[in-house]
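*Asks:* Some structures to go through are shown next.
Each reported figure results from applying straightforward, stated rules to the coordinates on display, with no laboratory input. Remember, predicted model here, so these are calculated numbers, not experimental data. Cβ atoms are built from the backbone, for glycine too; each structure is taken alone.
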Structure P
Amino acid sequence: MDIYDAIIIGGGACGLMCATQAGLLGKKTLLLERNDKVGAKILISGGGRCNYTNTGTTIANFISENPDFLHGIFKQWTVEDTIDFFEAYGIKGQEKTLGQLFPETNKAKDIVAIFSKILYETEQDIALNTLVKSVEKSANGFVVQVETSKGAYQYETKKLVIASGGLPVQKLGASDFGLRVAKQFELEIVKTAPALVPLTITGKDADWYTSLAGNSVFSKVSTANMSFEENILFTHWGLSGPAILQISSYWKPGQEITIDLLPNFNLEQLIKEERQQGGKRLVSQLLNDYFSRKLVDALGKFLTLDIKIASLSKADAKSIVDTVHRFKVKPAGDKGYDKAEVMRGGVSTAELQGKTLESKKIPGLYFGGETVDVTGWLGGYNFQWAWASGYAIAQAI
């Protein structure tokens, strides 16, 4: 039976950072990963480019039952720390939309390579293709039973880190393992749901959305208490695109969302100006200035397009303005965990120490990354949480 300072379950962003930082502190860890390589989700993130942090990160960019909990972690590992860490190992970032930072090489594999290099140099052990079957408390800490193609093994450790991620995406090895361990030790779990996920439309309106599949529109998408301005994408099943993914983390089944299809313009004012110039153009011609022909034609389901603007009644003008600026959508649901970027909910922060992420009930047991009830917006925020939580745990172990 091998004894380690810490065993880290999960070779994703949090687990890799935790093992790396522990190694740099002279600790001996074992990283257990069920896939045949570490960093599976890192490698596919951002279309293989890896948006590894966001320069504008604040706790306002996260969903949690207790967002203030993040202060204790983000004080230890800041965005500047992330940038400096990767630059020290040769990765220079380039900032794109809304503070999103990508490697200049645009290669996610370069991010993973840094961790692999440090883990090798600090002589940390990595066990790939390893499925954890059980975790038990012992007199010396924890006993971890694993299964591999070569047989079953048992490890003992003083400290155990659960960095096994959330439920998205099953084909990358995602599971409810972290939640099961939390339940085993009677820790509170905040209800989970897919987040940063496309929304589906069914029923009588489904064909309308399908007809627009592939059309992207810069929009402002809102729920009762949150809004985002980015592109939406019409799909064969409903709606996707950055603004939809963002709002999905706040949307709840049965709720309506409102889409302003023209957030940077005032359509009421545009109609008024057209009238002042004689109003000879058709409604369709005005809308063609701002939307694709396909979207304008589709809006004809709700509006009369072949009427001159001068001939519009007040009611007609209001209907156009309301349709464009306050387009109502009631999604049937979402595309589920396999299409979600992350999971909402998880191990309650009330169960964890504010600076170390150690269980208050079970000394030596730590939870980090997506397993915890901390969900970031789209745009590098979830990686920043993963790096920060991995670092904080490493300091504690």
Structure Q
Amino acid sequence: MNPYLDEDLVALGDQARRFAADRIAPGFQERDRTRVLDRGLMKAMGEMGFIAPELPERFGGLGLGCLAAGIIHEEVARADLSISYINLLASLNGQILSHHGRPDVVGPWLTRLTRGEALLAIALTEPRGGSDAANLRLQIERAGDGYILNGEKTSISAADQADAAVVFGRTGTLDSGAHGVTALLVPMDLPGVTRSRFDCHGQRAIGRGSIFFEDVRVPASHRLGDENKGFVQVMQGFDFSRALIGLQVLGVARIALEETWAHVRERQAFGQPLSAFQGVSHPLAELDTQVEAARLLCLQALWLKDRGAPHSAEAAMCKWWAPQLAYDVVHQCLLMFGHGGYDRGPMEQRLRDVLGFQIGDGTAQIMKTIIARTRAGRAAVPA
């Protein structure tokens, strides 16, 4: 019995799990090897209504709420964390576009997004640093009825595969900080856009890379939010994605634990199953307990969002704790399998995949600062 999930949400999770097991899991390791995101699979997810179901029906969503998005997201991640980036990017960008974009501009993109026909990136991080995200250097200059972009974004998920990106850049002076940042929806096929891809340790099917802008012209109609206020307005949607990330990595941790419990129950040593030894079963029991607690925290954050209640601290807790916990879980599970876990296979791939979330999308230190400011006040925690 889960206090946040009613019968409909449980049934939705069961449906998503069956789809993920049948369609996503079989290609898990192959996609890691080839580094190719399966667009056909993305479209199939869209046809099932599994991409950004929280969006209103007028934008192609199902109007089901953020908890529904989280439940689907968790089940997809169980099968392949890289594929679950489709859900993560769609929900984050879907919130931004639907709340801050002109309906005639963003509407067609949102419809393609929910159908699995388009992939959108979020272009915030720059080479000089990711944590100081308000101190951006990419230049956005007004030119007639549009803007001209010059600069670089780096460590961008799906950089070389996205069809468009939400790009943050500076329209104000450098000393204006967060209050001089503007956000634009930028199609990636515009003249002057070039892209590269990194050879990352994990999450290889979705990939990361850099996006370069050289005199890229974007219509003013593609602005998201007000000029010079894009960072303050648009960044509010990141609380949603932080809770989703928590469920994303915990989905990986949960399946790792399930497989490991089965393994230690069946594997014999000294005439007994491995689970009979407390040195084996107790560490797993402790991690299982923490995963259940962290999952409840993530569900609570989404439950609060669905009700319009403050949830920044809870979302930040999800983002710093769940990735660290998921890595510890998968690491311990890998060790329980011995050389069978260390060999190239699902467990070592999961370890590589979850590690990235301790780096990207906001470090643990930044998340803890957000929590501290929520509890003590910004004046008491200035930096």
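*Asks:* Suppose distance in nm of label points 7 Å out along Cα→Cβ at positions 316 and 332 works out to 2.7; of P, Q, which structure was it derived from?
*Replies:* Going through each structure in turn, the value belongs to Q.
*Asks:* Quick one: relative contact order in percent (Cα under 8 Å, 6 or more apart) came out at 25 when computed from one of P, Q, so which one is it?
*Replies:* P
*Asks:* Figure out for me which of the structures P, Q the number 0.95 belongs to, where FRET efficiency 1/(1 + (r/R0)^6) of positions 36 and 348 (r between Cβ atoms, R0 = 35 Å, to 0.05) was derived from the coordinates.
*Replies:* The read-out comes from structure Q.
*Asks:* Matching task: 85 is the computed value of volume of the Cα convex hull per residue in Å³, for residues 308-371 alone. Pick the structure from P, Q.
*Replies:* The structure behind it is Q.
*Asks:* Of the structures labelled P, Q, which one yields 0.05 when FRET efficiency 1/(1 + (r/R0)^6) of positions 228 and 252 (r between Cβ atoms, R0 = 25 Å, to 0.05) is computed from its coordinates?
*Replies:* Considering all the candidates, the number was obtained from Q.
*Asks:* If you don't mind, another one. Which of P, Q yields -8500 for helix-only ellipticity at 222 nm (-39500 (n - 2.57) for each DSSP H run of 4 or more, over all residues; to 500), as computed?
*Replies:* Matching structure: P.
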